[in-house]
Structure P
């Protein structure tokens, strides 16, 4: 999950809260929340797809690329 967290934070998301295995992220420029759940050290694949859809929808870039 560390790789997913690095990607999420690199795209400008910040941790809003953590409850158990659920990590909820916000982004200052988009209204949607992003929820990732860690299972055996990895994020759930459908949640990674949701992240990728947000990246595409809002044209997010890694902070180093902006």
Structure Q
């Protein structure tokens, strides 16, 4: 089994109609866990963005970052 070299653009939400967070990661499970446990409390803790609502997978980090920027606009 090889190393997963994919990247994911993901969207977390606080609640329906609430705050959204859009990020890029190469380890979605770890990153969602960090949000849910407020491991980086600045944004996740303040806005309670703990619910994964969407993600897309990319084989290239540059494409993932471009997509993240488009979604943030």
Structure R
């Protein structure tokens, strides 16, 4: 079965632990991506909880979709 969910065992080891500074920095990085963009966010009517991004830059859409995962 094909899945788009990202899994990296080494990253899980590096980011494990409740007060790990690496984990906090990664969380802040993805928070910055999700808050600072030029895309319009609309709710996808074909799915209940899915969001769709409309933007001229395709790499920005890809970054937002990755951060959403």
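Going by relative contact order in percent (Cα under 8 Å, 6 or more apart), which of structures P, Q, R comes out largest?
Details: P: 31; Q: 41; R: 23.
Largest one: structure Q.
Kindly point out which one of P, Q, R the value -0.97, -1.08, -1.26 was derived from, the read-out being log10 I(q)/I(0) by the Debye sum over Cα atoms at q = 0.20, 0.23, 0.29 Å⁻¹.
Values: P: -0.75, -1.00, -1.52; Q: -0.83, -1.02, -1.31; R: -0.97, -1.08, -1.26.
It traces back to R.
Any read-out appearing in this document is the output of simple, stated calculations on the displayed coordinates, not a laboratory observation. Since the structure is predicted, the reported quantities are computational estimates derived from the model, not experimental observations.
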